Structure I
Amino acid sequence: MKKLFSLLAFMVLTAFVVLPSAAQVRITGHGPSRCIAVNGRPMIMLAGELSNSAATCKADIDSVLPRMSREGLNTVLVPAQWDLTEPAEGQFDFSLIDETINVARRNNLKVVFLWFGAWKNSMSCYAPLWLKKDTRRFPRAMTAAGKPLEIASAFSANVLDADRKAFTTLLRHIADVDGREHTVVMMQVENEIGMLESARDHSPLAEKAFAQGEWRKWLDKLNVDKADQRFVDEAFQAYYYARYVEQMAVAGKKILDIPFYVNAAMNSRGRKPGEYPSAGPLAHLFPIWKAVAPHIDLCAPDIYDTGYKGWTAQYATANNTLFIPESRMCENSGVRGLYTFGEHNAIGFGPFAIDEAQASLAENVTKAYGLMGSLFRYIQANASKNLTSWGLLFAQDDKERVIVDGDNVLTCRHYFTLPWDPRATDGSTWPEGGAYVLRVAPDEYLIAGRGVVVVFQTKEERQQAESVKTGEDGFALAGQTGPKSSAAQKFKGRRLGIGYVDEVKIDDNGHIEYIRRENGDQDHQGRHARIAVGDYKILHVKLYPY
């Protein structure tokens, strides 16, 4: 009887205790089906990161989050600031955290909290004042000349202990208030960690670690100029940053086992370590970060510079799931999101400071997210099929991509390669064109985006067509006769024809619903499928060989 009573008591108690989340939020799937599963329900993060001060008072939270939901987001990235959660050492205030979770939940939003702890954009500007002032207990990083920096030293056990205590106390609170519903689906550990002014810390604690040489084995694993001391210093600093973050993550996941990630400011424009935030989770430092911080689920790039496709490719690797937490908010944000999901099967995309964006810019994101959400419903409803996706992203100096899909060849171009829009030739900068392309069956595709044109051919047809030049309208060039004309050449093999091009939408159950047919002038009498610049739509293209 005593044992039975004990068992019943245990069952009653555990019914009311929120245990650490057990596999309730996980990155799962592959190809177009890759996503986050939250309590068994798949989602991709159609996200936006709030500006740094957008959630520092309840009135702002109450105003901004419902607007983000109305603009088509399903996830918001929100700073969780150490100085506001622990204003006095050991005294915690989670009122802003609670308000964010509650308002997000009421508006069907998920939350990714960004821990602005010991470092934010390299600096310790969000560390609480009690830590900043006590430099003896919480020492600063230093340059080689002995200049103290506004950067807490990653080599200080006291800094780590204080940071970890605050972080885990926050996670314990989130587990208590959200451990079942999982409104909070990811955590960012620190923010754009990295050294500035100097490639590494030269404080006494750092110098001692440098001399010990534990880190040197990682140098040979990096493809960097080992004769350049700055890259040697960066490898050293990266090892200790990664080790610091790993200790944060190990402690955190014991409390709230959801995906953790770190984000990186890019090493762009020819800068050297220390000119950019040195030693952060940059692609060339993956051998260190991935090995030393295995409890970090992914490394994410913050992309503000040109060359968007190149940056995403560096982070979409076999051992790193792509997530773009920050991207420059601009008129191209919508198509960049579609490209990111289509080309790299990303789990999320988020323009930065979307709460401050002009309505005309935010509209592009809203329309693109509407398309992407529709496609994801279709993908999940057809997850057992052999679906394959690609992403298109075109600019004035990068206007064509050829996709080879079995015997099908898709020649994809910017819409302005057609002569029909005066903006193509009036000297203005082309807005980017982009799309998510999904093969749903042999000879059948969905194309979702804006500003693209796609020509469909067999391999044989394309090879033979390359010797026959035509104008943009598909007509023969004036005066083209003789052996160069298509009529004078013997054609071999099969061609790929367009059966129909339909504008469609996807219903709540993931089924394709017809809107209108776009044959005739709209598909240039069967020559291509196209979506104009400024339009956002989904085309369903059915092909046939002949």
Structure II
Amino acid sequence: MFSFRSPGRFRRASSLLLSCLLLLTVVTACSSGGSSGKTSNAQSPLAAEQVLKYPNVGISDPASLDPALIADENTRLIASMLYSGLVRLDKNLNVLPDQATWDISPDGKTYTFHLKSGVRFSDGSPVTAGDYLYSWSRALWPELQAPHASLLEIIEGSEAVVTGKTKELSGVRALDAHTLQVTLVRPAPYFLSALTNCVFMPVNKKLIERYGQQNWSLHVAGEAVGTGPLRVKQWFHNVKMVFEPNPFYYGKKTQLKQVDMLFINDPVVALKAFRAGQYSFIWKISQGDQNNARVIKGFTSASLAQTSLLFFDTTKPPFDNKAVRQAFAYALDKQGLSASMWKNAAIPAPTIVPPGIPGYQPDATGIPYGPTKAKSLLQTVYPDVTKFPDVTFSYPSAQMTSGEAGTLRKMWREALGINVELRAMETMAYNQEVRQHQVQLGFTQWRADFPDPYDWLYTNLCSSSPMSEGLWKNAEFDRLVKEAETRTGNERLALYQQAERLAIEEAGWLPLGHHTQAAIIPSWLKGVSLNAAGLYFGDWSEVALLQH
């Protein structure tokens, strides 16, 4: 569940993001049944107290726990415990059946899902195909303003729901209690991956009717919220949430007796609290702390499906000229940026699509550092660089420090002989200007809504995309990504790779770094790890504390 949505841009009303891919990593297609063993392996007995002290680093309290409205990584972590859906992701982000198996029509437009028996909400009431019809339709209701509602627009009848003409998706049919048929407006090979986003999770209509569309998720404690492996026992706002096993969970039961999720904003303070023994593990270690944390036993890191990038307003001089954009790209020493900006908590990014996403090109070179090449390119357009127009680099101060922005300015000044003005902005004001295309040169971070190149390239760089920040347009790029959506398998990925190389060569987006996530997971804590989506707990059945 990847969408934090982009931490730097909150464009589908948020962002992660994150598209809610972490949500599906906690669910399973395994048969139901409890843990009967007393050890998680032959050598290490379980601790007597199975209570996980889980720090939720980065928030003081969760945002809405309505899966249709979740747009940040921290709240998605909670959703991943409470909800599940038709499909799930394994640790390597492969899509697997969860609540259902499926058939796909020969034309690739109709998906028929066969729901397993025994899937229930946490009050014991059964989940039916009708619950999916209601939940997906609801996510498109204009009054709800769901940040990831656009993911459902591939389904027939979505426009009628979005415009308020009807309340129910015509492209989703409950053929019977256990059979859900979904018809798309066109074939979409990414559709199953998209289903891992939390906007597709079923919600309990009875609870919504009891408390109202906007407020029901405030009443999750002790209520029948979702179908995940855990449920909320208590919620102490701005302090912690206490979870217990969901007795009606259809999958293999967790070995834990309780999860205490403690909210803490500052990652530096969180690491100190972990070292003082207050948490079972720690994650989201700050960039400044990572070098020192590497020596702590249990330190681990993994690539995230998140890329930091620059974008240009390609509709006006000077960035309407490809050579100027390329000059700005060649001027940047990404290896140096990785060391100075991210303290080696990110790797230089020659590509837009990061490691862990299908179609990632590990051998790509992108636009390499070349200050001489940068200067010569600029002079093909502005022979006298003293006459280069004024350029302002705007950035959200929550995502980039003034020192980091100054590093970029210094590289441009040294390679190109020009001065770039810096403009730090509050996040909401910055995002508003980005949406209105008022940013000349800007910074963004994109984190996947689901693990597929469609979410990176088609969504952000197609000429017709409302998500395009710099309004870059290229007819050949459009042709390639649209043709990719008519193919499958390696042939589809190859077309996306070709399109990505074109976008990079033309500096439609300028990738800077692929980010990593760092954590300290003690050897006595089993079943917790990192993957490209962040923290990974599987179906929670293997999470356990060993004697130590």
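Every read-out reported here was derived from the displayed coordinates using simple, explicitly stated rules and does not represent laboratory data. Treat the numbers as computed from the prediction; the structure is a model and nothing was measured. Cβ atoms are built from the backbone, for glycine too; each structure is taken alone.
Looking at mean count of other Cβ atoms within 10 Å over residues 212-219 for structures I, II, the greatest value goes to II. I, II: which one has semi-axes √(5λ) of the Cα gyration tensor in Å, for residues 68-107 alone, as calculated, at 26, 10, 5? The read-out comes from structure I. 0.95 is what came out when FRET efficiency 1/(1 + (r/R0)^6) of positions 244 and 324 (r between Cβ atoms, R0 = 41 Å, to 0.05) was calculated for one structure; which of I, II is it? Attributed to the structure labelled I.
Hey, Rg and Dmax of the Cα atoms in Å derived from one of I, II reads 23.6, 77; which structure?
Numbers: I: 26.6, 102; II: 23.6, 77.
Matching structure: II.
Comparing distance in nm of label points 7 Å out along Cα→Cβ at positions 236 and 388 across structures I, II, which is largest?
On the way: I: 4.9; II: 5.6.
The maximum falls on structure II.
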